[in-house]
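Read through the structures below before going on.
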Structure I
């Protein structure tokens, strides 16, 4: 085998990793033999094995743990069955039972839920801490799975190269631990790392001339080209490699679609990479984009969904674009009659095109059940400082159009942007209250300011000066405290609390479209 692709924990085990599926599809089309393992899914199922969880619980578990152990198999079955969408309370109870079992493994220093992993003594942004994980000095709670299940499986494959795809900060510490284990078990196999998380470090790694051991190569940007280059060259290449070639055709053959924790199988797919807007001053896609923008021809995208549905039998799709291009939305609406048996959701901007009721109704007929939209603020002045390019007048009308068409909205808001006044935060509260009936789901957060954002003061320090790989800059204690108070107040308002309580626990937007608000489907 030429290459083994690995998706390390921890991310939400709700759908297969699109990045690995795209890489596998592209490299196979080039004649390479490739296999992909979703080590994230395997790790969660390893930890949630009823016998293993019972052993971790000990002889006298607490009442909640004893109840969760008794419901473990039924909870796993419910979350992987259409019955899981019949009752939101039953679904939420099953998720919380499983979360109780995950907490059996965490101890004093680690925290794990469905998608998030943190270590209280180690930072994923400190190179020395990554090195400690790679050397095996500080094992994570995934070490048992890595040693007992994953390494024997890799030994059976015996690939020429192994590549780890690391896209989120919660994967970093486990990924480096896994890399260290691989390097010691298979010293002759070159290890390659890539993915969005490492690409966000491109400038700082090069500036510091920092090599991340035990990796032989680091790939920035799309991995299709560099991986093919490495396989052809037998590993003779620079340490840092930049990718430019993008591919949108995915091969999901290696992934056990019915094993994911999703009431019905969902496939991730993208119509574009990068962001076609790319001007939001708070967003890394404006200051240091992971990918240059590229898109599938709009007219070809409905055919891509239909082909994947025919090949896999899956009828539900998560469009993972930063923002689905307007041309793609129009193409989907135009093919509504062909797509009506499918269901899909994803991120869009509050584009004026969505003021067109006929287009929105066409999207609903094409299978759109939920759209995720970044409102960010209910203050027009804040939106203009951010470079959002949206109008609150349009936002209000679009929310009404979506609700009328039966498309749920999942709205994202953040407080604490640089210079945001109490009056501007109050304007956000007022906007949300006025449109609460039109908002299906709501994500409220404090702003994290990317390190390269031009919203940051030139003198603003990194959020953690001891972590040179950190992604964010400090906003100052005063700004943060005011924003935190405003956020707490928002969360306590009855109208807002009602919206927040609809959110699927832990799986949030990955499962929200299974549970549309009353009156929307």
Structure II
């Protein structure tokens, strides 16, 4: 029942393994039966609270991770990055790559008992095409119901990214009946899908509770456990303070987390009392300029700040060596990542000072702070109140002081900081994301339609928009990479963001959490595609 492999159109997913460049030894096989694995409540520590759980409104990573337990997509990604069935039984792609016809699985019901069918697929995607992640399926021209269990997607042009993008919870199929009934409470008190877990409750500021969907028996073909999940319940417990969260796992109050501050990485690698994993990621951190501010519309100012930043202390001190300096916005394991070392803006205080002088900024009173037209060069730097982010902000603050720029650091809880950024109430921001596809990564942070929803630089360039849109509609991997490269080259030249460091991902768990060695290391996208793998394969040892 595996979805047909499309040799030309979807070669991308096979090639990704070469891009990752990391090998792991396989863990030993387990001999435990389902009965021995089943049961128990997993307490999953999270460092920030979702804004909501509405797949058409939220763009937050934590929301996506949790929704991946509740909402089931048409397709999912396996460990070799092939597309395989989920709610779809099969997918036939036309020879020209512009039509994808999905045959749907029959006999599946949503958590509220509503039958899953073609109407639900059309309903979901019609709403998604108007939502905050609509850009990810911009290649879709039309969605047509051909029968109760057959749906045709007509694309504007062949797209490498289409199947990859719809494999995530943002495009998980929802119950139309539940949505219409609970529209006013959708994503805050109600979310009804067909995934391995059901939404039970959300106590704001404390926890989100999911319970097992015992009717879920149609899990991915590549997993031993097709469902139901072994765990009876998952409690996502909010612990914003990283030190407290790590301590909670070590003490046993929390069973598992993927929110591990880099400051603990070296220590946890040596800790035999817990399970710990650390791998390269698709994430980077960068400095965002608010281009709504007149000051930063002068590229010389952006260049001056870029030249004044020494990234090595940020990697070594703020991120405790669990990050590396980078000149790329794309993360090392992001599809279409490429070497941009020739385009690096080097650390050079003299160049920085020259750009500032050329822009008319001078220290007229000898106090060490530049001024122009009677106004001091004083700006605020917004950052999350997390160890790495706040340390990075202070390092940047000290470095900019050397060229005459006074920086006031404002650290806020992550959700509050993002809301402030999205409203444009900041000057510069220590910012970053994780994203597995190059077009998706750059689209999220720089597409003009995403201003204030990912594009926190409020950047706009029609040429960039055109290139990144074309990238999502390209069928051949080489052409796809070339469009992503051209798009990022524009960003590196325009400089709405200064790349800082490339990150790693970490996970820690109590010894009683089973399934991690055998499964998780083979499925590294823990917070999006492979959150469902963890949901189905993790169990608690008796």
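Where does the value -8000 come from, among I, II, when helix-only ellipticity at 222 nm (-39500 (n - 2.57) for each DSSP H run of 4 or more, over all residues; to 500) is the thing being computed?
Values: I: -11500; II: -8000.
Label of the originating structure: II.
As an exercise: mean count of other Cβ atoms within 10 Å over residues 237-244, calculated from one structure in I, II, equals 17.2. Which structure is it? Numbers along the way, then the final one.
Working: I: 14.8; II: 17.2.
Working through the options, I get structure II.
For the read-out P(r) over Cα pairs in 10 Å bins from 0, in percent, for residues 301-484 alone, a value of 9, 29, 36, 21, 4, 0 was computed from one structure; give its label from I, II. Structure II accounts for this read-out.
Taking 3.8 as the value of distance in nm of label points 7 Å out along Cα→Cβ at positions 309 and 453 derived from one of the structures shown (I, II), identify that structure. Comparing all candidates, it corresponds to I. When mean count of other Cβ atoms within 10 Å over residues 37-44 is calculated for each of I, II, the greatest value falls to I. Which one of I, II has relative contact order in percent (Cα under 8 Å, 6 or more apart), as calculated from the coordinates, equal to 14? Source structure for this number: I.
The value 0.8 for distance in nm of label points 7 Å out along Cα→Cβ at positions 381 and 397 was derived from one model only; which of I, II is it? Only structure II yields this read-out.
Bear in mind that the values in this text are calculations on the coordinates, not laboratory data. All of these numbers come straight from a predicted model, not from anything done at the bench. Cβ atoms are built from the backbone, for glycine too; each structure is taken alone.
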